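Each structure below appears as structure tokens.
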Structure P
Amino acid sequence: MDFFNQFLQQLVNGLSLGGIYALIALGYTMVYGIVRLINFAHGEVLMLGAYAGYFVLTNSAELTPVTILLAFLLAMTLCAILGVVIDFLAYRPLRNSPRINSLITAIGLSILIQNVVRVIPFMGPNPRVFPTLVSGQALQLGGVSISAIQLIVMAVSLSLMLVLTFVVDFTKTGKAMRAVSYDMKAASLMGISVNRIIAFTFALGSALAAAGGLLFAAAYPQIDPTMGTLPGLKAFVAAVLGGIGSIPGAMLGGILMGVAEALTKGFISSQLSDAVVFGILIIILLVRPAGILGKNRKEKV
């Protein structure tokens, strides 16, 4: 019985962590689905979202639901604008260049943002303690304990994923996104502004990354300029696991990655959790390169 309760506890922990990974992975998979680009600066957008939320929360007289909501809205808005700027300045000029150029640019942009944050006086290289969003006793369900922050993380992650699903499946812009993803040139001939749709995709993915950054900082209350690197890489693994370019695949991959990491920490070793995560990536690439829900694409060379 103790083993069963421990398994359920780690499952809850994994679902909470997986929701964060899923939000971050959605940014990777949406951008890749449209422009075939892995935006490795996505983790730094997560980091900047966490910093934006941090400054709102620490400069508020008290933490209330309104203050927390304001922190999320401001962080998501600023990161959405940042996503559009990144696309316009760094990726749009390379749209017709070989993909390796965009990939190198993404890696360079990631390093640039980290080091710029390090030298900004009001941010700096030192870690900061993120404010506690909620306090109180954990919810007890049998032998399973669910903290208030875990409930918030799961509720916010699920809500944002449902909103994204609605936008992509039931709006005119979402239909345009799917058209551009399927065939960019044909979509352009049909009157769709491809650059506008790509910019919207960057904005949407960056907003989700900001929310993921706030939730990650709330669950692991410390922020620093490099905080987005490891969650960003794990979210990328989640996107590949679910099927890069597939929105449902990113959600599924994020949840599976979170559960795998939590179970590893609970039953094997916390020191091996990262090794297991990246080991899963290797196995998936060997067994099913397209991912669980991905589709194989044939490309002419």
Structure Q
Amino acid sequence: MKPPSFDYTDPGSVSEVVSLLDQHDGEAKIIAGGQSLMPLLNMRFARPTVLVDLRRVTELDYIREANGAVSIGATTIQRAVERSEAVARHQPMLHAAMGFVAHPQIRNRGTVGGSLAHADPAAELPTVAVALDAEMHVAGPAGTRVVPATDFFVTYLTTSMEPAEMLTEVRFPARPGGRSGWSFQEIARRHGDYAMAGIAATLTLGDGDRCTDARIVLFGVGATPVRARGAEQALAGERVGATLVERIASAIGGEIDEPLTDVHATAEYRRHLACVLTRRALSEALARAQGNG
């Protein structure tokens, strides 16, 4: 398989990239690590007239920590996040999820911004971004704007960015204080493959182990990360224990509107996996919140 013909350019700054995107009016594609885009080009699912390479836009390669919040530049490679002590200390769910992203060879080239902008519903990073209330910093001809992760992913391989906009940074806010726990789980045919189903969950407990905040986000089961708002509401204010966890896990399938059926799994199997993973994730998050995990 060979990609279609295209022009190539490698600007040296964010402003130059935005100008090029604006000039080509939706016909340009950004390439950073290329781990998502190159297969699409080779299969001719993507046919840009010009490829805009970010290799010289070094201003977007960073990991910064301030007061517990972690900001990551869009061209930062995934391996750097996986190895970052600041990420491991302040954003342990993100750190744990990085080990599930494809294989080391991919993580050595793939970028954080590339994975998020690609918006594959079976990918780990979009789901973690939604679960952790990340902020997506987007640059365009009108300047920079901040988009909550919950509003960033629109449908399969589609974000809320305009054709002349680019993702420059993702910011993960500081974790809540007190008794909070998290869990990241996925099931794939083999480690490194796209997940048939997965989940990112956070849980914060108040007095008497009553839930003061929860976030449950499923992936691999719809066109975007699926936030299980019904399950979150069912946890609110309740004493969290094995019985409640089982009840929520059993009902989680109802949160999935249109499960995917493909060569890897049927819709019914994905619903089943969602129940299994919710049970595991809430149990692990609860143990961590209680100081036992």
Structure R
Amino acid sequence: METHVRFGIVLPTGLPRGYDPRGLLDLAVRAEALGFDSVWVGETLLRPVMEPLTFLAAVAASTDRITLGTAALLPAFRRPVQAAQAIASLDRLSHGRLIITVGAGFPGRSETEYAVSEVPWPRRFARLDDTVALWRSVWSGDGPTSFHGRVLRIDDIPATTSPEQPGGPPIWLGGATAAALARTGRYYDGWLPYPPDLADYSRGLAQVREAATEAGRDRCAITPALFATVLITDGRADARAALDEYTRTTYRMPLTTVETIQLFLAGPTDVVRAGLDPYLEAGARHIVCRIAALDPDTQREQLERASQLLSTVDRI
């Protein structure tokens, strides 16, 4: 079982008006120089952002050692065979530094994204599992193959690009419903939830490991991760106001609503660390921090502050 803790940072991929997107690459380079273990990018079709696989290809060419990840990629937005080729190509470009976290979207928000992708919203979880199984099938093969799943049925798939990592990059699942926990234990390589309730995290990790055991897998082979939105401030007085502005801009919802769904931590470094400690004690071993900042300058300043967390825990 992994005992050390890894820390990652979610890179902002939004495009403020007039901002050169290549400036976002500087944040990845700086994160590597500061000693972060990983950098991550999200995905949405609801606002202008850089496409995650394209952006990570640029990050791969600009960095040397840092792990690259999606948090999370929504495979339904892409044709599955072409996505397998794109991910394998990115794994090759990064020399095997890639982790792919996938999701199926969020009810009340993602229906529009599915519609513009010309993919039906019903049976989205079966489609997600099928897509991941298809990727692993073509990555492990050396010639034409077919795939017959619950939703996807594709014959005569030509040989595609082989990834750097044998069998393909690790694939994690985001989500904490009972069904998602069971599926994580049965099929996936890592678990990346964002529960604001520590008890939910502890119970969820136990259920993931139980499902892995029932499926004949090593219960400790699944990386227990945590997605946390953080803002490091000198004091607590204005922290909630800043978080509220962030959630209203990002989700069009107040903090009081979003914090019942996602983990938010704000305040001085020791306060943020104290908020992470219970999750570390519960078993989280890869912390993925999203900075609650809306502009590139604040992101840059927060990255420097967040690096102070690195020296406070036992890391690889």
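So if we calculate distance in nm of label points 7 Å out along Cα→Cβ at positions 188 and 212 for every structure here (P, Q, R), which label has the highest result?
Q
Identify the structure, out of P, Q, R, from whose coordinates distance in nm of label points 7 Å out along Cα→Cβ at positions 44 and 236 was calculated to give 2.8.
Attributed to the structure labelled R.
Given a computed value of 15 for relative contact order in percent (Cα under 8 Å, 6 or more apart), which structure among P, Q, R does it belong to?
Of the options listed, only Q reproduces it.
Where does the value -24000 come from, among P, Q, R, when helix-only ellipticity at 222 nm (-39500 (n - 2.57) for each DSSP H run of 4 or more, over all residues; to 500) is the thing being computed?
P
If you work out distance in nm of label points 7 Å out along Cα→Cβ at positions 228 and 284 for P, Q, R, which one comes out largest?
P
Taking Rg/Rh (Cα atoms, Kirkwood Rh), for residues 12-179 alone as the criterion, which structure among P, Q, R has the greatest value?
When Rg/Rh (Cα atoms, Kirkwood Rh), for residues 12-179 alone is calculated for P, Q, R, structure P comes out on top.
Rg and Dmax of the Cα atoms in Å, for residues 92-155 alone computed as 20.8, 57: which structure among P, Q, R?
P
None of the figures in this text is laboratory data; all of them are computed from the coordinates on show. Since the structure is predicted, the reported quantities are computational estimates derived from the model, not experimental observations. Cβ atoms are built from the backbone, for glycine too; each structure is taken alone.
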